[in-house]
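Following this line, the structures themselves.
Any read-out appearing in this document is the output of simple, stated calculations on the displayed coordinates, not a laboratory observation. Quantities reported herein were computed from a predicted structural model and do not represent experimental measurements. Cβ atoms are built from the backbone, for glycine too; each structure is taken alone.
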Structure P
Amino acid sequence: MFFSFKNFLKALLFLFSILIIILFFGGISYYVIDKVQKKNNLMDIEEYSPVSSLVVPQNPIKKSKFPFIDVHSHHWNMPVKDFTNIVKEMDSLNMKFMINLSGSGFAAFSGNQSLMDLNLRKSLENVNKNFPKRFGVFVNLNFKNIDDKNFANNTVQILNNAVKDGAIGLKIYKNLGLDVKDSKGERVKVDDKRLSVVWETCADLSIPVLIHSGEPSPFFDPIDKFNERWLHARQKPKSFRPPNKYPSFETVMNEQYRMFKSNPRTIFINAHMGWMANNLDKLGKHLDDLPNVYTEIGAVIGELGRQPRMARQFFIDYQDRIMFGKDIYKKSEFDVYFRVLETKDEYFDYYRKRHGLWKMYGLNLPDNVLKKIYYKNALKLFPSIDKDLFE
């Protein structure tokens, strides 16, 4: 026997000794580094949370001034969801209607359209049984089978069935243009002609398409000290799109633009202000050139709140084309949206540091503009929503 129990114990003791030495010297190293950092006032950027000494009016808002529709929300468990508590939260926020873009739930990432359709039907059944006037549901599609000979016919049938069951729109996820591949392993572009049947069918059914293309432009840039979303890259590295694996930001946005332009009969909602909230002049030209395109403010209130004068004028100029959206549902975060839109407060905090290391300022929008952002524009696109909720 080459390796006796005694030798095993000796080896184990040796390894244990090595581990103790590593932990000991490691502990000393960390202790010394910590002392040096404290002595030199060094800290991690995530730790730095200064309390402002600025004394200015503070007008936090927990409930919107006017009732609103959230056109961009995600609830993955809708078929089995108990809506009682969320409706109470909606009432406390003054949210009268919420649209769940994830009608297919997590099944949307399975690539199984039958499972997606089942999830959608169960979601709609649950809504219709409990709170039919408070929730809308979007259908989702699987594009991995784009080269199947029956793709076009199946797509038309799926969309028609979804609308017949009560779906009020189509949501396109960001994997289109980034990760979706066809049968040859080629990236499916946003303006791929094989998808024309999708946009044409939505036009025929008079349902809007809410599409999320790409990511914020800094996510495509080098992750270095010049990238203002560096902290996001550190906390959520999979969000970034290195050039060796993905097309450029401009490539994806140009594909999306061409798709909008080529389908003038279809109403599109360009999610997250088309990732152009940091370049409102460009977004304005985009909207000027594309009368079939609307937008919404989900997940970009941080961009708007740091440029109050520019953003305020933009909202006034394009008041008929912008809607309220939040994206990830969390009751405690809506107050920042209300405060940016409604007040003229200065220098207040956003709720998530990695979205931007800056402060927020209120736009103090006029009431007539607020009403359009909060609900009037959405009512135009979704005529099935009960208008009596907003009287």
Structure Q
Amino acid sequence: MSTTTSDLGLELAPRRQGFFRFLLSQLKPRGRLLTPFNMISIPVMLLAAGILVIRFADGLGAVTNLSDAFPWGIWKAFNVIAGVAFAGGAYVLCFMVYVLGLKKYEPAVRVTVLSGFLAYCFYAGALILELGKPWEIMNPLIGDGFGLSSVLFLVAWHFVLYITAAFVEFSPAIAEWAGAPRLRRVLKGMTLGAVVLGIALSMLHQSGLGALFLMAGPKIHPLWFSEFIPILFFVSSIFAGLSMVIVEGSISRKVFNGAMDEEHRKSHRAILLGLSRICAGTMIAYLMMQVIAFVHGHDGASLTGAMGAWWLVEILGFTALPCVLFIVALRRQHLGLVRIAGVMTVVGVLLNRLNVSLIAYRWDHPNHYVPTWMEVVVAVAIIFAQIWVLRWAITRMPVLRRSPAWAETDDARRGLKH
């Protein structure tokens, strides 16, 4: 891609005009304001803001159906437990590109890392919302009572460390957007260490979330509880994250086509087909582990009743079936089937996380937890807010397009690959 002298002037414009003036100019809306997404998301986020005022003024009981029997609700189950699984695409792609050297997936790395970073930031916010004393959120890090016996102690540290690592991984793109060559050079030198740390933290964190539920024991329905939960959570995070990359990549191809360079457009088909192959392989391994866990821990009688039927819906309808669709899509080289399988896999992982943490948790309790409409509104608003920030970054920063010419020239001079 050729770059003219005028283009280079635009690339380094932030340094000439002053960063804060540049930032103010970047905060101005671009494009049409009255889009279908804006018309839906803005009222939802405004309503959620009002609900959160009530939550912090009058406590959790004013807006949620949480209780001593059900201390975790949809904000943890949907936004945190399920959301973190879908953020797994960042560590998987980084491992494939930077460790295995599979450079054909490199065009998708930056946007996936950005999505993962934002996911952890917003889901940490969701975690704070459901804490009884959110002002003590820093205790695991600097408090006088670090909470070493808390099941969320490890989660808190993982969130803080991974958010830091993901930010460092993405930070060269911010420096390129800001026109700061010296800062980018420093950040670029830190990237590899951040990638290694991020991969290690993610692998531990995905399994660690599953390990939390080992403490629940008999409170979880036997079909969803086993000593393999940490391994199942880790393996499922691989195809959950990559399926989300498939879904987000397909949407970005249409919505952000103008912010996408030709290299990214050309690689789209090969990336999706390659990711579908990995999804199919890991889903086969996951299904085999589920069968082993079932054979060693249950008998046929456990499949009777509503919970048995619901378990079969999750395993057969939203794990085995999309796995077959991925395989068929690969044989036919059919992107449409890849996208359908990706959506079904996302739904299946969402079902699994909600089943483990909510639906199958204390399934026999006479007053089972059902989220209020206010909890649902806030959960959806968190997703909308994340999309708003993601959209802002993609339309302004070199996320789906090549780095500016000065950055590529600097990398070439220093012998670094982009």
Structure R
Amino acid sequence: MRQKVYFKTFGCRTNLFDSQVMINQLKDHDVTLIESEADVIVVNSCTVTNGADSTVRGYINQVEKKSDAKLLLTGCGAHTKGESLFADEKVFSVFGQSEKEKIDTLLRRTDRFYEIGDLNHIDKTVVTDFVGKSRAFIKIQEGCDFRCSYCIIPFVRGDARSMDETKILEQIRALAANGFGEFILTGTNVGSYGHREKRSIASLMKMISQIRGVRRIRIGSLEPIQITDEFKELLDEPWLERHLHIALQHTSPQMLRLMNRRNRFPSDLALFESLADKGFALGTDFIVGHPGESEAVWSEAMENLRRVPLTHVHAFTYSKRDGTPSAQLKPQVNGSVSKGRMHGLNALVDANNLAFRQANRVPLDVLIESEKDGLYHGLDQFFNKVIIRSDEDHTGEWITAEEYEIEESHNYVEL
């Protein structure tokens, strides 16, 4: 009897893609979306913070108590915690991201193994389907050349390197032929795509847009310096999402220097204002409570944030990541103080988002992704949540909503 494999994916979109690579490589095993049915559970882990490590370990402990499934660990956490989890026999085996395309062979092994692989690997798999997804995530690059003081990822994903252009385009052609219309370009540092090969993410997007069936292209997190003049030439293209996520991480000049960031607030503000003038919704990543963030520094940061036309934010409180320069910095910020600051930041951006939606009453181009309790959920071109009530099943379909209600956290449509 063929064994059933369940993939538990933690962390970022890159991990989501890596899990799909493994799913597409399975030949002698069946995928299950129901954890309790699994004979084998592959844990695709995140290690961006100590807290992420704890979450993965907690999941492993939970499975150990309630299931006889064989556990295999991969992902970024394989490089930081894999050895100890393997030695403690918390998992049956450990393998690094570079080994994931061998998943079928690895699952056939009956001996315990620890194969961490290398940090130079480039995927060759062409993913032709995304199990359980309406949108397709396309990994276009791997690794990062930045060395932000709080981040461990370059040490577990390696230096920046790009996927083969012909493979990327082949993959999108196959997915578009299988009915996917929205493509999210992802990676460890997406905007660095092609920089060693004298190519660019802008030129890649132009080629993708010409593929039959491609309706919308979204991009993962870009750095401010990666919004080049060539990229700006794409801003009026109808296939480009009307939302850009540009990582700032902070708005205090002092904190940006402590974080070893390459961006600076005056130029960040000018960039965001110019994009907002073009009608874009704008998101960012923001770390609250990094060591050295005094009350005065935070007040300055919030004063600056009120000037930035942000509509979305992925804010999180600083969590110490062993092995990074930030882990040694003082003074640490009290956790309750950090949470209070993050609450204020989220409230500011939520108010901005509502104001943006009220000021931009345009037809919404929505891809419906899921259904729950008779309500359908999707995202529009501005990356805003849309909830739809309908008696018909619209999962995976596109709708254009001209009439809708603007509610506090989302837009509401009745079909």
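Comparison across structures P, Q, R (criterion: relative contact order in percent (Cα under 8 Å, 6 or more apart)) gives the highest value for Q.
If helix-only ellipticity at 222 nm (-39500 (n - 2.57) for each DSSP H run of 4 or more, over all residues; to 500) is computed to be -12000, which of P, Q, R is the source? It would help to have the intermediate numbers written out before the result.
Working: P: -12000; Q: -21500; R: -9500.
Derived from the structure labelled P.
Of structures P, Q, R, which gives 0.98 when Rg/Rh (Cα atoms, Kirkwood Rh) is computed from the coordinates? Please list the in-between numbers first.
Numbers: P: 1.07; Q: 0.98; R: 0.96.
Attributed to the structure labelled Q.
Please state which of the structures P, Q, R yields 1.3 when distance in nm of label points 7 Å out along Cα→Cβ at positions 102 and 142 is computed from it. Clearly, the read-out refers to R.
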